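Participant: Down below are the structures I want you to see.
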Structure I
Amino acid sequence: MDFPWLTTIGAVPLVGAALVWLLPAARARLLALVFSLATLGGVIAMATQFDVAKAGAVQFAETYGWIPQIGVSYALGINGIGLTMVVLSVFLVPVCVLAAWREFDAGDEGPLRPGSAKNFFALMLVLETFMVGVFAARDVFLFYVFFEAMLIPVYFLIGGFGGPQRRYAAVKFLLYSLLVAVIALYVAGPGGSQGFLTDNLIGIHYSSTTVERLLFLGFFFAFAVKAPLWPVHTWLPDAAGEAPPTVSVLLVGVLDKVGTFGMITLCLPMFPQASKWAAPGVVVLALISVLYGALLAIGQSNVMRLIAYTSISHFGFIVLGIFAMTSTGQNGSTLYMLNHGFSTGALFLIAGFLVARRGSAQIGDYGGLQRATPLLAGVFLVAGLSSLALPGLSSFVSEILVLIGTFQRYQVAAVVATVGIILAALYILLTYQRIFTGETKPFSAGWKDLGGREAWVVAPLLAVIIALGFYPKPALDVLSPAVARTMQQAQVTDPAPTVPGLANGAGK
């Protein structure tokens, strides 16, 4: 029997969470860091066994009967897209643990105290288990369980450790995430003891076109909320603005990817005709998200909400590439999902360092910090330039692939989407100007620059941003076969070249 890699990897942080709750609070930080690094080590070991040549197929599969009476299986497995999302998840957790290292007193705190270190670090580890599970689930019901279970630790992380409006933001986040089409899918599908297994739900013929479209809309709406896509995006700025920076990193950098991950790995393969039917409308929604998110980001006075609105714009690009229905666009979208986690994660963490020093997230409370904290200013600028897709940094490759792939099928949409690049330059560079340039505020004169622990937090993120900017081939080699498989399951092919000479093979 093959080693159960995914079950083991998911269990490690869960064991760590139990120990964090049971042992003295003074050890909570160290235990969380050790178990999150052990999880990362396990994923690295698993990745070395991953066959890149077969990245389009499910690997490390585990399938066991769970509730056969209603068709539910405990089924895990990952292809290239799932692997990159699992790697992103377990990479960011130890970074966030280290970033939150000094947010709590070292005193012995009770495990039931809402704001205790025990709760914070244990919940982070529980969330890590659910993140691995949702990206590895091969049973739709199991996916649904992980999809909804992630909301529980996030609710308590925001409600127990966030800002003044944290409880409102936490409830809003919880109520805005529901998946209601799962049971209907089982009824419309083949049924049986493995009726929720994704392999059994791909390629089936529904009783009518209307049934397939309704099922697609049910799943798509839940994923659009999670992504988030305009107009069901309003929970994100509230949640990210009130959550601790480290929680915002996982919320926006990983959890929101579940929405776009579900679109490309579930919606397109399971509902191919409905996906093609809905594609033009989804492209319009994606374009609105690109422009709306960018425009609102420009107008924000709170740096945390600003970063959240930039992510709404970025998710517009990701959805645009997915529903452009081209291999280039979907390669760009899946790579964007990975790159966005690193660049936006770095922005949230660096903004968190600023807030920790000043005690305010208001951009107007800062100014001239480049003189007092040149390293902090520099890392913010690099992360920001990656967010606006500067050539040489990771997001550029993703964004240009999305635009090229979209242009192959929707030329006007691709041209409109390029406006988002211009707006991105405005919201990043204007924010940098307002915080780090100009007249130095009196309070910043004695500020300490980036410290040793803070440098260890951002250095891995910036290293990945630069590495994937110059050499994205390893990631694309893993993603491309999975995208090709999705295109095949969705029953779509790339459009023929529009230049007559190229179509006839001229110029070879």
Structure II
Amino acid sequence: MQPVLTPLEMTAADQHAIATGTPEAALIDRAGRAVARHARRMLGGTYGRRVTVVAGKGNNGADGRVAARELRAWGVGVDELVLSSGPEDIAVARALARADLVVDAMYGTGFRGRLEGAAAKIAASMNASTVPVLAVDIPSGVDGKTGAASDTAVRADETICFAAYKSGLMFAPASTLAGAIFVADIGIDVAGRSQLAVFDATDLALPRTDAAAHKWSSGCLVVGGSQGMVGAPVLAGSAALRCGAGMVVCAVPGAGAASQVSGAELVARALPVTTNGALAEDAASTVLKEISRFRVLAIGPGLGRDDETQAAVRRIVTEADIRLVIDADALNAIALAPSVLAARHAAGFPPAVLTPHGGEYARLAGRPVGDDRVVAARDLAAHLHAIVLLKGPGTVIAAPDGHAIVNRTGGPALATAGTGDVLTGVIAGLLAQGVEPFASAATGAYVHGRASTAALTSPDIVASDLVGALPRTLQALRGGADPWEK
């Protein structure tokens, strides 16, 4: 896993490096040289090339000035615009007009607020230009911790950051403003500095079926569905099968719903039903009577918010002593009585994996997600004694002890009905094979995102496309490399 540092954590790492014998000037020199080398790669060479470096007054600007010096030494023409001198508009326009590349070294990760004055004007000119932009550590105008940015922030084609990823780069809008992100080693030890990381393909927990296994060794029960919503548990169950569950039973309210559970591989089970087609409260007794046959329970897809259904959910969550994924309307039931998760924790049951989107998070936490998604996920995980997978641009997976993962796979293609049900099934399939809850959630998010890439053969996909793409996605990732990594 690659560490992700907040600006404060990076500052502490810088100060430690200086205190233990590396002069600050040496760190700036290494950073500037790394920028110059990266710029040369983007230029495709040095002969006849020209670069505009926009330098601020802090260390970020110092890195840019070193890069300008190195580029000149290699024969590259360099226009250096010093922000503090307030370059005239005509000078900026001339420098951009003849540049093959612009290096944005105005502001670093400590920036807060909105670009103003000369910086805002230059950023607007850069954004209006077709010249590629290389940002130093982070695009100017972006909050280095949260990724928040105003409309005056720089849009970069590539960003080179030093020693480690910065937390702000992981989240929108910064993740879209930064372009391709690269990390340069400049000799700063960041080990143990952060509890936040990003996954690589080598970190994925993708077990292979044991030779002695049988179908019930990795049995999965999916409880979901309501009138008109049977497709949700079917998607979750199908994804669980594709991700290693040997037997999947979809337990849905009533015989009519059970008859709609399609797919020969899925086993349908009819649960007690209310007169309006929802899961009845006494369905909890039926589920709990047979729970020992299964290794994992996924609950929530398509359940609806009937009062009896919510009561059944709360009892099942409290008493089911197996691994558990809670999604969709089961999260809304938990939000009304979060003490059920405290009861699981007190009983020593495995921590549940919760998969809320922003609206579900607000109901569970009693407040919106806010700008800092990492803090939001960590706080909720600690409060509920659960693994929290906070869905959205820059999905965060957090454990109660504060460890967290940022998932960088996936994208807008996942913003369609049913994809969350597929994610629930992927995680359940991994849990059914014995993967620990935190690793199941992190691996599941990564695989789910990559399946969306593998399935994207047209501008739009639907959730069932993800299920169909899972076999080739898993086959590719089990080799320890990610063919879709840019």
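Please treat every number below as a calculation from the coordinates, not as lab data. Quick caveat, the model's predicted, so the values are computed rather than measured. Cβ atoms are built from the backbone, for glycine too; each structure is taken alone.
Participant: Identify the structure, out of I, II, from whose coordinates distance in nm of label points 7 Å out along Cα→Cβ at positions 85 and 357 was calculated to give 3.7.
Facilitator: This value belongs to structure I.
Participant: Another question, if that's okay. One of I, II was used to compute FRET efficiency 1/(1 + (r/R0)^6) of positions 53 and 397 (r between Cβ atoms, R0 = 41 Å, to 0.05), and the result was 0.60. Which label is that?
Facilitator: II
Participant: Here's another thing I want to ask about it. Taking log10 I(q)/I(0) by the Debye sum over Cα atoms at q = 0.08, 0.10 Å⁻¹ from the coordinates of each of I, II, which one would give -0.47, -0.74?
Facilitator: It traces back to I.
Participant: Starting from the value 4.8: which structure in I, II was distance in nm of label points 7 Å out along Cα→Cβ at positions 141 and 333 calculated from?
Facilitator: II
Participant: If helix-only ellipticity at 222 nm (-39500 (n - 2.57) for each DSSP H run of 4 or more, over all residues; to 500) comes out at -12500 when worked out from the coordinates, which of I, II was used?
Facilitator: Among I, II, the structure yielding -12500 for helix-only ellipticity at 222 nm (-39500 (n - 2.57) for each DSSP H run of 4 or more, over all residues; to 500) is II.
Participant: Output the label of whichever structure in I, II has the greatest value of relative contact order in percent (Cα under 8 Å, 6 or more apart).
Facilitator: I
Participant: Supply the structure label, taken from I, II, corresponding to distance in nm of label points 7 Å out along Cα→Cβ at positions 277 and 349 with the calculated value 4.5.
Facilitator: I
Participant: Comparing I, II, where is Cα Rg over 2.2 N^0.38 Å, for residues 365-452 alone highest?
Facilitator: Checked I, II; max of Cα Rg over 2.2 N^0.38 Å, for residues 365-452 alone sits with I.
Participant: Sticking with this one: Quick check for you: by distance in nm of label points 7 Å out along Cα→Cβ at positions 101 and 469, which of I, II is greatest?
Facilitator: II
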